[in-house]
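What follows are several structures.
Every read-out reported here was derived from the displayed coordinates using simple, explicitly stated rules and does not represent laboratory data. These numbers were taken from a predicted model, which means no experiment stands behind them. Cβ atoms are built from the backbone, for glycine too; each structure is taken alone.
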Structure 1
């Protein structure tokens, strides 16, 4: 497990997803907001952001959303050191920009972001096997940090296969999975959504939580329903 400069083990969670657009940023932001509301000092980190040329929608760009809810005094640029315009995989975005995402640099930057905070919330890019460089994937980054992994997944049709594959790939690297979080969880879930949650929990042998439909102003309330402090294991 990586350690910050002070020598204590890095504490926090690593949020990945079953795919792009499944709610990773909302889950990560809800965790940050819940921790901040509970009085913890929390930092956020994302190794790369792509798609800055696109309309950010109601949530804003990922690094801006995370910076708005973490309370360690970070700017959006602090949260994501690598930022690219095209909505493509980070390794391609870096290549198109004539740059490269260096594994040592982003690991060091994540550890530095943790600083003297109580927790670090790291959000990956896309799914667990997305390449950050031609030889270094999101899973490698998660392994280097050694944080428990939270998997964001959608609750509807198709999620069983995607989620179980992500669980299998994450565990194959020796990573600990804290939970799967299905989002946005509807106020009145249908039989398929209830079944998907139960099936993933049973077949994946994993805790499956639900994050309800929420808004930027209610992220802390939504995150308060997640067992975040158990995941992070505060002293």
Structure 2
């Protein structure tokens, strides 16, 4: 069940000085990006998987991928086993994924505008993402996100991953702020929301439109732009209020 703290929105409006984001599924539209990549991969390697039609190939990989939480090695070994493709092809498909997925990545449509508005409102911005240095740094490069943030932490580079509170504290130290004056925005109930709250931060859950599960969080958004109103940084609202 979703539980909200009393007077939370007012507290966010007056006290928050930093917002820290998750990447995949929060800023980056991973489902759309992964499907985009997989469709291209099917075309590139059509001669290797003649037993699988495009839609069958795409939907099977989406199922096996589990929104990025399945181990990458087993993702493609399971795929070739399911379609009777020679086992050696799995390594080729994995390398193609590592090389090509960042170029297929796209942000949610309101990501840049939301980040720009938060920065213009004077908030410090940070990012924490779990994953390998190679993959996550290339995603950030391809998406041209670095200029939007004051600090960015990749778990592989830090030697620690969400939901460990230490990685949240490390980001806040680099932002020169405290947990009490910061919020974290993420889509994963345990890794992002529970992890940030364990670190003493307020956590905003980016709700999954395809799921019905409700969780304990300090705020809930369906779109990134909802943050502007929740944090009191909507330019139109501020103008109407005379801010």
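Largest in Kirkwood radius over Cα pairs in Å among the labelled structures 1, 2 is structure 2. From 1, 2, which structure was helix-only ellipticity at 222 nm (-39500 (n - 2.57) for each DSSP H run of 4 or more, over all residues; to 500) = -11000 calculated on? Computing helix-only ellipticity at 222 nm (-39500 (n - 2.57) for each DSSP H run of 4 or more, over all residues; to 500) on every structure in 1, 2 gives -11000 only for 1. Thinking of 1, 2, which structure, once distance in nm of label points 7 Å out along Cα→Cβ at positions 99 and 219 is computed, gives back 2.2? For distance in nm of label points 7 Å out along Cα→Cβ at positions 99 and 219, the value 2.2 is produced by structure 1. Taking distance in nm of label points 7 Å out along Cα→Cβ at positions 35 and 139 as the criterion, the highest value among 1, 2 goes to 1.
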